[in-house]
Structure I
Amino acid sequence: MSKLTLHHFAVRIASGSLDFVMGLFEQLGCKESYYEDGASWAMVEQGDKIIQLIETDQAPEETKTKSSSHIAFLSGDPKSDIEKMQKWAESRGQAFVGGQWSGRERYFDCPEIFIDFVIEIMDRTIIEN
């Protein structure tokens, strides 16, 4: 068997939300990898990590149901970063739900947009131990 190399993973977002989600991932330090005007999918990247965003007509799950499926980011100050993301999302008219698993592991959901995942922001000390 040839050596397989992971290229990307994909997540589902609500139909009509691609522009907002592309902006959100830009706020998270990602850059556009592929995005064709009028398309229903796009890709963002951060280094060699790629996420494909796919619009779907599915209804979003409840935050408590989808919180175990997440895209994780590391941060020196998760609480502050979540607060910044909340201000950014709400200034664009989007609902925002924040939560935490511990003082070092926080997450947020844009409940009308993320179909079956949340975004986690973890303190860097988690991987340093």
Structure II
Amino acid sequence: MKKENVESRFRSIASKSLSASELMENREKVDTPDVVGKNLTIEDFDLVDYDGDGKHVHYAVVVFAEMPDKYYQGGYVLTRMIDDIVEDFDNLLEEAREQYAVAGNDRICIRLTESKTKGGKNLTKVEVV
């Protein structure tokens, strides 16, 4: 194996081990204030699950067509939407992603808005547009 192939292989393995999702690789994280109020088309999605510090963590990662070099980590509402999509495909994440990739005009366009709960906590609403 050539030296450059070995080096790129190690870099690739190291990079992947630092990401909870393949969608995060070679992309910059976008924060909620950067996407609020914009109509954004979900290009791809993934679900992240892990146990750490005594608690289970579960969230969606999405890439928007309008920001292909960025990823967004969804909160409860967006994660629930992606969970429901995957559930419709018998909880087969890869099958749901493959079918979504060829969905064409059926891709989901969303608009995020900031709100507050009755208790005063921040909430990001998700509207399908």
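The table for this structure:
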{"item": "Which entry (I, II) yields the derived value 1.00 for FRET efficiency 1/(1 + (r/R0)^6) of positions 45 and 61 (r between Cβ atoms, R0 = 25 Å, to 0.05)", "result": "II"}
{"item": "For 1.06 (Cα Rg over 2.2 N^0.38 Å, calculated) the corresponding structure among I, II", "result": "I"}
{"item": "Which entry (I, II) yields the derived value -6500 for helix-only ellipticity at 222 nm (-39500 (n - 2.57) for each DSSP H run of 4 or more, over all residues; to 500)", "result": "I"}
{"item": "Read-out FRET efficiency 1/(1 + (r/R0)^6) of positions 53 and 101 (r between Cβ atoms, R0 = 25 Å, to 0.05), computed value 0.15, structure in I, II", "result": "II"}
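Only the coordinates and a few stated rules stand behind these numbers; no lab work does. Treat the numbers as computed from the prediction; the structure is a model and nothing was measured. Cβ atoms are built from the backbone, for glycine too; each structure is taken alone.
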